[in-house]
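These are the structures in question, set out in turn.
Please treat every number below as a calculation from the coordinates, not as lab data. Just so it is clear, the model here is predicted, and its values are computed rather than measured. Cβ atoms are built from the backbone, for glycine too; each structure is taken alone.
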Structure 1
Amino acid sequence: MKIKETPLKDCYIIEPTIFEDERGYFFEKFNEEKFEQLTGLNGHFVQDNISKSSYGVLRGIHLQKGEHAQAKLVSCLEGKVWDIAVDLREDSPTFGKWFGIELTAENKLQLYVPRGFGHGFCVLTETAVFSYKCDNFYNKESEGCVKFNDPDLNIDWKIEEKDMILSEKDQKAESFKERNF
């Protein structure tokens, strides 16, 4: 496992070591001990979630607030997504900045999104299966959502807005300036 820093404080790309032969491949998707050793961060996860979406589905920008904040380790198991993390921690040197990465079944990369960040992704292939490991349990009352097209964030989602498919919640999200996190 290799850990690569992103431009955002405490947000990391995790690249697995892949062993391939004529039978296929094997890789260790996550190792808590190695993760903590390489990042100095807690890598204990308590909930795994999987979503399947079609081309153009944009999920985000989501977060859990307060004591229910979640760090996430995300990956794409099938297809391709454009994944983004937004630093919403007001005391952070990278507050209000975002980072995007293409996660695919082929590249097997993962993104560690720390607590206090917003997270979202957009599906770039016909379908995609997406995996989230979370270090805290989901709590509906602690949900937060920032507008995907907020001009203050100016996120490039890699597809045109006319092709995006959004939930009602994501369509009604708060602006970055209105945030209540």
Structure 2
Amino acid sequence: MRIVGGNLRGLKLADVGDGDAAAHLRPTTDRVREAIFNLLINGTHGNPVPGARVLDLFAGTGALGLEALSRGATRVAFVDDGVKARALIRSNVEKARAMGVTDLWRRDATALGENRGAAYDLIFLDPPYGQGLGERAIASALSGGWIAPGAMIVWEESRAPVIPAPLGQIDQRRYGDSIVTLARMPSM
């Protein structure tokens, strides 16, 4: 796995092979990550990455959040409750020399609680497939005030997710066995 664009382009990330089924690690492939960022950057909805505060839920290796940093995001909060995942994220943050602009939280993404800081402009959601965890995580993020007005949500799943109100779906694409859905929080 490598960062595919931006100022960290080509940076090799910690290798997890085909993932770790026991830890629910299934890294987003470079090809799908590149497609996601092409959708974000070149879409008709405006590029949400530069200057964004990013929340990477079920962060796994941290590749999506680090890709966003590479492309101009200002801060990334990684959320994962897996021991192996957090070790991979720490390693990748060190490789990217991004310690000062990242947070790593050991937390269940489906039970975030109340956000005590500023809300996030760009949310990545890549839960273990087929378990309904994405829906629970989005509900938690919405009720806890984690999602800023106008925020973009990028949701990767094996099936089309149920997008809860007030979020509105703006795009959806299939890449192999992954479906990437873009949704937006209404602006106030």
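See the values below:
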| quantity | calculated |
| --- | --- |
| Which of 1, 2 yields 25, 20, 14 [semi-axes √(5λ) of the Cα gyration tensor in Å, calculated] | 1 |
| When distance in nm of label points 7 Å out along Cα→Cβ at positions 3 and 171 is computed for each of 1, 2, the largest belongs to | 1 |
| Comparison of 1, 2 - label where mean count of other Cβ atoms within 10 Å over residues 51-58 is highest | 2 |
| Structure from which 17 was derived, relative contact order in percent (Cα under 8 Å, 6 or more apart), options 1, 2 | 2 |
| Answer label among 1, 2 for the case where helix-only ellipticity at 222 nm (-39500 (n - 2.57) for each DSSP H run of 4 or more, over all residues; to 500), calculated from the coordinates, equals -1500 | 1 |
